[in-house]
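Novice: Structures for review follow.
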Structure P
């Protein structure tokens, strides 16, 4: 049995489906999840990782551990990881920032503490460190549908953001296949793209022109603070505006694990075009 936490999110939802299609017994854990949110045969458990729950299995073949923003900043890593110490394997979804922003209180130190708790758990472990997610573009959906506009800061700064489905595919492989013990994988897309280029890719996907609007850092920060803690917002903007050489680089790890190149943003946009193409 494999437990997937964060089972209703952009990575977890695909991971649950993938593991189920592969024939694995899966328990889907999220704060708000019902059987209607999961494929047939998947056990749905509504639980908060900050509060140990008897409904979450005490042992299993493997667990995919996803740490949300509020838990990342305020949770006790050892307490969160401890319930999974009797599992055969823990795969932790961490952040590239552990390596590239070690002094950041969010992407660096907070995730590093969870990584250390996993490494000290006594259970076989694998760490996944993705960069930015292609699905962050969902934040543009309402403005694209309403006015065919995208507002973002640092419009000409390119980063190799990753399709969450690729993260899910890597997670499925590391949860179920041998050869990944004590491995740390950095996950990126196939090439850097700028916010302006990503807006153009969405325009191509929906067959409609989109106007790109340059935001200031202050405007973008105010928007981010509506759904993430300030330390997370500030480090996010640092990465978007002044990425390190490593944050700009394409990692070989997705291709090494999956045997194929990572998915391009344009392909992600075409697959998710319906989110953006409501008639004005």
Structure Q
């Protein structure tokens, strides 16, 4: 067997074509085990926080007696809170993992391993996606106990939850590579991710906005995420779901290429 035909490289790791499958699998497993060791902090706490939002808006503020169109407010709000928890935790996982490794100096272990930019990008991204979807699943279970969660379009639920987790996981990778301290990742989360989440129709219909604010909402990708995900449960949407499908697919392709280039070039990773 020639060297090109040998699926085992000089490091003893199995490759499929030019992709180091075992290395990718190992990095992904490391990411999952990292946050599973502190399950209460990384998964339990976001679930409790999201449920508190639900209780405040539906109980304390009288949301249980309100309707958004033909949909009870609690049914309208629940999908928005679920996808918001997915987005925030996908971003938090990858950004904190990479910048933590940079600050501790062990990012070099990843860079010197027989891993290419493809394996590193996909390993980190899938780790963040898994955490986001895990949190979203637990929030969904809790929400289904509190309100009537029916499914109208399951494809939309799967597509927009996975696409949203992918987008924020990749943004977290870029933030982790760019940042040098945890306060920089917190700044991105507090001044970019959080405002875009809150101004995307999570708690209200954007049809209630007027003028420039309504126009700005049309350019917010988080709006299409939340609107498309809510469409999967309620069957109603404020925008054509297919616009969101194309928009998110385009953004995620661009983010994957950007993360790949950053790892490939060693941007802010190599001394």
Structure R
């Protein structure tokens, strides 16, 4: 059964797409089968894999939720074995209007992913930095949400906003979305503000905070311009090492869940 994680923050520029792309790559490098779904009309995750949303021949997530393509037709491979992705397209922005009057309008992505999710260990969904019908579709399709939090005080406000959205989705739409964790991004240990935001988040956030802090790193910023994830662009740099640690932590969460399940349901033979 796939673990479906939405990577989401309503605030832009927090490293959301960078996290989605590089976490997917490192999870695959650790032997997991991973599907990354670009569900942002800006299609930045798509270009992060060196692909163009303008030249996809209609093989994108918009065509799948519009019913014009079977989702199996639009899954693409990457240079990393076991890591696949589904591209986005700018026309995805129009889906908000097109789906508005349709029944179960919040579940179009969930229904599409149900056809392929069982082939993977992890499905990561890169969501737009806004609250829209696209965002709600992504949250409804997911089991968990991973929240990148930039190391500045506005980043903490963004965390509060996405937590409110998660609560609204759960209470109003009958979902059971949980928070996989908050991830500190653009961290600089030399800056007092970064250290204070990290302390504040770890002290006051009641949910999980990943131990790794994603640093400010030139390689992370420039890798998309080369159409490569950081594991190819600068595999030994601090950004790459941080996302490798994140992948280990995500996998470790799965092990911890399994152990808790065994404790709650002991098998007496």
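Novice: With Cα extents along the principal axes in Å coming out at 52, 50, 41, pick the structure among P, Q, R it was computed from.
Specialist: Numbers: P: 52, 42, 36; Q: 69, 38, 35; R: 52, 50, 41.
Only one of P, Q, R returns 52, 50, 41 for Cα extents along the principal axes in Å, namely R.
Novice: Now a separate question. P, Q, R: which one has distance in nm of label points 7 Å out along Cα→Cβ at positions 93 and 253, as calculated, at 1.4? Show your work: numbers first, answer last.
Specialist: Values: P: 1.4; Q: 2.5; R: 3.1.
The read-out comes from structure P.
Novice: So helix-only ellipticity at 222 nm (-39500 (n - 2.57) for each DSSP H run of 4 or more, over all residues; to 500), computed for just one structure, reads -22000; which one of P, Q, R is that?
Specialist: Numbers: P: -10000; Q: -22000; R: -12500.
Corresponding structure: Q.
Read the figures in this text as sums done on the coordinates, not as results from a lab. Quantities reported herein were computed from a predicted structural model and do not represent experimental measurements. Cβ atoms are built from the backbone, for glycine too; each structure is taken alone.
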